[in-house]
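Listed below are the structures to be examined.
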Structure P
Amino acid sequence: MIKKIALVFGLILMIGCSSSDDSGNGGDGASDNFDRATLLQNLADNIIIPSYQDFGPKLTTLKASIENFVATPNQSNLETARNHWLTAYKAWQHVEMFNIGKAEALNEYYFFMNIYPVTVADIENGVSSGNYDLNTPNYHDAQGFPALDYLLFGVAEDDAGILEKFTSDPNSQGYKTYITDVINQMDNLTQQVITDWTTGYRDQFVNSSKNTATSSLNKFVNDFIFYYEKGLRANKIGIPAGVFSTSPLPDRVEGYYNSEVSKALTLEALNAVQDVFNGKAFNGTTSGASFKTYLEYLKVDRNGQNLSNIINAQFDEARTKIQALNSNFNEQVITDNTKMTTAYDALQRAVVYLKVDMVQAFNISVDYVDADGD
């Protein structure tokens with residue numbers, strides 16, 4: 001009799017554990033049978049690959065304009081290179097978060113593309129000596145878009161001085177070689193990532209739909225949240241505003257030497273994040289399977305409100321706060337930093353919804369360490 005009771009109790013316990021392990025839900029106890037493969041397919045075919053296919057040609061156009069400027073350093077070619085720099089930089093905001101596949105295998109592709117503030121001393125030493133290696137971590141902060149920002153906008157006090165650096169300066173050939181090496185590195189790495197997505201990795205990404213630590217959705221969700229928390233919230237707003245330091249750091253803004261684009265780049269990045277969350281096709285109006293539809297399938301709510309609506313509302317609030325800032329974040333920090341910290345706070349409120357509520361609903365573990373104390 002005792003054995004029968006123990007057996008029955010054991011079966012009940014096993015059933016209970018099995019139900020708990022498979023649920024992965026956040027709202028009404030329904031089991032999670034959401035079609036993750038469809039979500040991954042929408043990400044790959046309608047968002048990630050089209051975003052790269054938009055960024056790649058714009059970067060190649062920037063490369064051609066820099067080659068023209070190097071060949072003939074005049075005001076017209078300088079302005080053309082600057083315009084194409086901004087166009088490509090905006091397009092970059094839509095792909096920086098995709099640190100998966102070849103982008104991850106390249107020892108973090110974004111390290112070679114957008115680490116700021118740029119270390120001017122490394123650039124100048126490289127220009128004067130010709131002794132540098134853009135493939136080493138020591139030069140992550142002396143290449144990419146921030147290096148081009150310095151070389152096209154900040155290498156001298158005015159445009160006449162900038163043109164002189166590439167014409168009559170004793171190191172003019174060094175400047176020409178350095179800027180050429182930087183854009184070639186950016187274009188080469190980007191073409192590798194695009195080729196990987198379009199010649200095999202796409203299928204690997206879509207077919208890896210299980211809920212494991214190394215499956216596509218689990219890794220992508222972590223990359224998405226990491227980018228939002230670090231690349232957008234901290235790097236673009238929090239660090240310049242002094243959230244993580246004893247005082248503001250106005251020289252840490254994105255696009256520092258151009259001095260007029262930090263807000264535009266931040267808004268572009270926030271739009272990209274929200275479009276991914278909602279599964280909106282790149283440069284389109286249709287939306288497919290997404291984090292939003294996944295949360296709605298699970299009927300996840302918070303204080304009686306649908307979590308996906310809460311997250312979108314928080315993104316919208318953050319956008320409103322950012323739109324109220326000066327186009328030059330350096331100037332904003334110096335003149336009225338309170339508005340910067342207010343924008344940071346609006347971005348920060350979404351971190352909890354994404355990093356706690358959403359990942360718990362998806363039954364995904366956060367795979368990175370938060371080191372900024374928030």
Structure Q
Amino acid sequence: MTSGDAPPVRAVLSAALDAVGLPTTSAGRTSAQDRADLGLPEASKVCVVLVDGLGMRMLTERGGHAPFLRSRLGDALTLRSTFPSTTATAITAVGTGELPGVTGMLGYSVRDPLHGGTLNLIGWEDTRLRPREWQRADTLPEQLLRRDDAPDLPRIVSVGPARFVGSGLTECALRGMRNVSAESLADRVAVTAAELRRPDVAAVYLYWGEVDHLGHKHGWGSWQWGEEVNATDGELAGLARRLPAGTLLLITADHGMLDVADRIDVATVPALSQDVTLVAGEGRAAHVYTADGTAPAVAARWREVLGERAWVAQRHEVVESGLFGAVTDRADAAGDVMAVMAGRDVVVDSRTQPPGMVELIGVHGGLTDDEMDVPLIRTVV
């Protein structure tokens with residue numbers, strides 16, 4: 001299967017819940033259809049592990065750091081991330097089964113409709129907007145909780161750090177799960193195994209973010225990234241040994257990553273900054289907000305400056321392309337213009353973006369296979 005034909009990452013939790021007898025519908029499909037696409041068997045329990053930022057190319061090219069995961073790549077699937085290929089968008093797609101045109105989770109950040117500044121769709125700082133008001137689609141657990149037999153259904157548990165409980169992204173993507181806090185990956189592994197031994201628990205979702213964090217900071221070719229992947233791989237091998245017999249273990253990611261070749265700073269290029277009021281989103285998929293009536297001219301100038309380094313399109317063109325999936329009432333959250341970078345370049349704006357974001361080494365958000373292709377490792381323990 002080529003990456004262009006690959007199933008979407010949004011199907012993972014839908015298919016996993018269906019495997020343990022908890023059917024749902026999302027994106028116009030049944031969970032049984034998603035499960036068939038992913039080739040998942042029926043199981044008594046299921047554990048979904050999402051390793052943030054562990055793309056398929058990264059895993060295959062540096063698989064020496066991940067002997068457990070590498071040993072299972074022969075039966076793995078390649079899935080496609082969302083567009084943009086970024087955490088807020090992809091994890092919400094996993095939790096709801098819906099694409100970003102429905103959830104409104106259109107990137108790392110968009111323009112805040114209340115004050116015109118940046119709305120961070122992970123942190124939700126500096127805004128009066130509530131995550132539930134923004135992302136209105138039911139999560140898959142919420143679908144199940146609305147059933148008449150909900151009190152008799154087994155539970156779905158999310159395992160992660162205490163700071164994520166009630167956070168903006170958790171509310172958008174995973175509400176309806178019972179949250180159990182654990183900080184280190186070793187502790188999360190222990191808690192996950194213990195939860196799945198409870199008779200009232202059918203599914204556990206476990207998240208680990210350090211691979212992505214070190215990739216952003218040092219690049220995925222760095223020794224620091226390799227050491228973290230090696231440590232993560234060891235803990236996941238231990239998880240497989242500790243799960244109850246018959247558990248379906250699924251290990252996936254939200255997106256991949258590539259290391260920056262060149263940065264184009266809007267602040268230093270007058271043709272890019274003219275009539276631009278805000279740049280949000282990702283360095284690889286920028287939401288460009290413009291002064292009233294100037295979007296066509298801004299798009300033309302950006303195309304002229306960036307050339308083959310980017311696909312530059314106005315909002316209606318991006319919506320019509322289908323990259324966001326079906327779009328409901330959040331189309332106006334996207335930039336008036338979007339710049340989706342090719343190669344390994346990024347576009348940043350040092351006028352408003354913090355230095356830590358401008359200077360990232362490892363990045364994602366675009367449409368290259370490096371960013372979009374993620375593994376789905378399937379094991380019945």
Structure R
Amino acid sequence: MSQPLLRIGLVGPLPPPYGGMANQTRQLARLLQQEGIQVELVQVNAPYQPVWAGKIKGFRAVFRLVPYLACLWQTAGRVQLFHIMANSGWAWHLFAAPAIWIAQFRKTPVIVNYRGGEAEAFFQKSFFWVKRSLDRTDAIIVPSGFLEAIFRQRGYASKIIPNIIDLNRFNAKPVEDKANQSDAPHIVVTRHLEAIYDNATAIRAFHIVKKIFPGARLTVAGAGPERQMLENMVAELDLQDAVKFTGRIDNDAIAALYQCADMMINASLVDNMPISILEALASGVPVVSSDAGGIPYLVEHGKTALLVPQKDAAAMAEAMLQILQSSERADSLRKNGIASLEQYTWHSVKHHLFSVYHQVLEHNQR
């Protein structure tokens with residue numbers, strides 16, 4: 001019989017910035033604490049101490065990594081298990097792998113919660129090193145069938161534990177309270193301005209739609225290295241009066257943005273289980289998305305969202321027009337999207353997560 005679950009070491013990033021993994025880490029900590037579990041957070045993106053160290057390129061990683069490793073060591077000696085929020089690339093090597101090895105040295109069970117949408121490319125390049133750490137974990141959990149299949153192909157079993165959507169923060173506003181989409185639809189993009197999210201295709205699709213709906217508006221909520229390029233594109237397409245770049249906004253502002261949106265579009269090239277799509281569905285906002293990565297595992301084309309090929313602005317615009325020109329289509333997607341969210345609530349997810357926790361603890365008591 002496993003011991004009661006009392007204390008967990010949760011390793012991961014916290015906002016700001018308000019990215020998907022950071023939001024999920026903070027939300028999971030809060031929900032576990034509400035269940036009476038003590039959570040010790042080990043923040044992988046803790047502020048630099050001293051602050052000036054963050055301005056010294058080439059050395060600032062040391063100022064973050066050394067305190068991080070010390071915190072891992074101390075925490076591993078106090079908790080019953082580590083729950084590590086893991087990603088691809090350098091984030092794996094710098095943060096996830098050290099947490100796994102320190103836990104092993106301190107005989108602390110480890111659950112890796114792998115969430116990287118670029119897993120396949122990362123594994124092809126670095127699996128020799130990744131495997132050494134994975135072999136020292138007690139369980140692997142992933143948020144989607146997409147990642148489960150990638151791990152299975154590499155010979156590793158994983159358990160699907162979906163992302164969690166907070167329906168207290170994101171809820172559907174009555175349709176009649178939204179803008180009149182037949183006149184001036186408000187379309188939103190809520191992804192970072194990075195190449196993998198291909199926001200350029202979303203803007204090109206909007207440009208096509210605006211020819212049919214001259215009053216259409218696009219809000220791009222996010223920050224990143226491609227902002228200047230995207231702003232230049234907007235100028236070239238003569239869309240300055242219709243497209244607004246908000247920069248990075250916090251969680252409350254994102255929820256408010258969905259409340260005044262008629263549609264959310266997502267053109268990502270690499271993705272796993274984007275929480276932004278779940279947030280849009282919970283807000284009663286129809287979604288048009290590329291079919292990248294794990295997105296087809298998250299929504300059902302034609303029922304809960306419309307999916308289009310990657311980098312195809314014409315196909316995205318056509319799907320957007322299907323929604324804008326048919327209130328019946330929009331209502332159907334909206335209702336089905338909301339109905340699909342029960343599996344992503346904490347009430348549903350926690351039973352699967354606690355089952356993994358207890359299995360790991362029981363195994364380590366034998």
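Values quoted throughout were computed directly from the atomic coordinates according to the rules given, and no laboratory measurement underlies them. Here the structure is a predicted model, which means the values were calculated and not measured. Cβ atoms are built from the backbone, for glycine too; each structure is taken alone.
Highest-scoring entry among P, Q, R, by distance in nm of label points 7 Å out along Cα→Cβ at positions 84 and 300, is P.
Suppose you compute mean projected area of the Cα convex hull in nm² for every structure in P, Q, R: which one lands on 17.3? Working through the options, I get structure Q.
Have a look at P, Q, R and say which one yields -17500 for helix-only ellipticity at 222 nm (-39500 (n - 2.57) for each DSSP H run of 4 or more, over all residues; to 500), as calculated. Walk me through the numbers on the way to the answer.
Working: P: -17500; Q: -9000; R: -13000.
The structure behind it is P.
Thinking only about distance in nm of label points 7 Å out along Cα→Cβ at positions 76 and 332, which of P, Q, R has the largest value?
Working: P: 3.7; Q: 4.3; R: 5.4.
Top value of distance in nm of label points 7 Å out along Cα→Cβ at positions 76 and 332 goes to structure R.
In this comparison of P, Q, R, the computed figure 16 for relative contact order in percent (Cα under 8 Å, 6 or more apart) is attributed to R. Each of the structures P, Q, R was assessed by distance in nm of label points 7 Å out along Cα→Cβ at positions 164 and 228; the largest value belongs to P.
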